[in-house]
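Listed next: structures, encoded as structure tokens.
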Structure 1
């Protein structure tokens, strides 16, 4: 995906542990976990529930020395909720 390749040109994102993503497009849906099994599906489900089309969300995570276990999905959901909230808030 060209957008992810562009993002990874920035060294910080290229060295990230995971760049999980999902896109809800008019001709279908795409997702990628980047080693974070299930994260792309979490993002995609949230896009679908919000009834959004032609949106791409990339959630980037760096390993900070502590395994998150199931909390990693909560962090992904928090990021997506922030994005969705920004769509509803004209001040952002």
Structure 2
């Protein structure tokens, strides 16, 4: 089976931001996002774009988590609130 949902050309900075902000990496794991992102050399423009993309993905995840059906939660209680704090940190 092949999932073509997000297939196509992209750029590395955008994809790294997507990985870094995916809720599955921080909700229940010890994944070190800062260490992961530190493995890549970025010029100033790429670093700015990474920050911008992370903010957008963080906002996306806040919306997804905030709209989760409370009668059938897929994530631990308080996850949306934690995501809001993550977004505020990225905006700060």
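None of the figures in this text is laboratory data; all of them are computed from the coordinates on show. Everything numeric here is computed off the predicted structure, so don't read it as measured data. Cβ atoms are built from the backbone, for glycine too; each structure is taken alone.
Starting from the value -0.26, -0.37, -0.66, -0.83: which structure in 1, 2 was log10 I(q)/I(0) by the Debye sum over Cα atoms at q = 0.10, 0.12, 0.16, 0.18 Å⁻¹ calculated from? For log10 I(q)/I(0) by the Debye sum over Cα atoms at q = 0.10, 0.12, 0.16, 0.18 Å⁻¹, the value -0.26, -0.37, -0.66, -0.83 is produced by structure 1. Between structures 1, 2, the greatest calculated value of distance in nm of label points 7 Å out along Cα→Cβ at positions 17 and 81 is seen in 2.
Out of 1, 2, which structure matches 16.8 when mean count of other Cβ atoms within 10 Å over residues 49-56 is calculated? Of the structures listed, the value fits 2. Between structures 1, 2, the calculation of relative contact order in percent (Cα under 8 Å, 6 or more apart) yields its largest number for 2. Given that helix-only ellipticity at 222 nm (-39500 (n - 2.57) for each DSSP H run of 4 or more, over all residues; to 500), derived from a single structure, equals -18000, which label among 1, 2 identifies that structure? Corresponding structure: 2. Ranked by distance in nm of label points 7 Å out along Cα→Cβ at positions 9 and 41, structures 1, 2 are topped by 1, which has the highest value.
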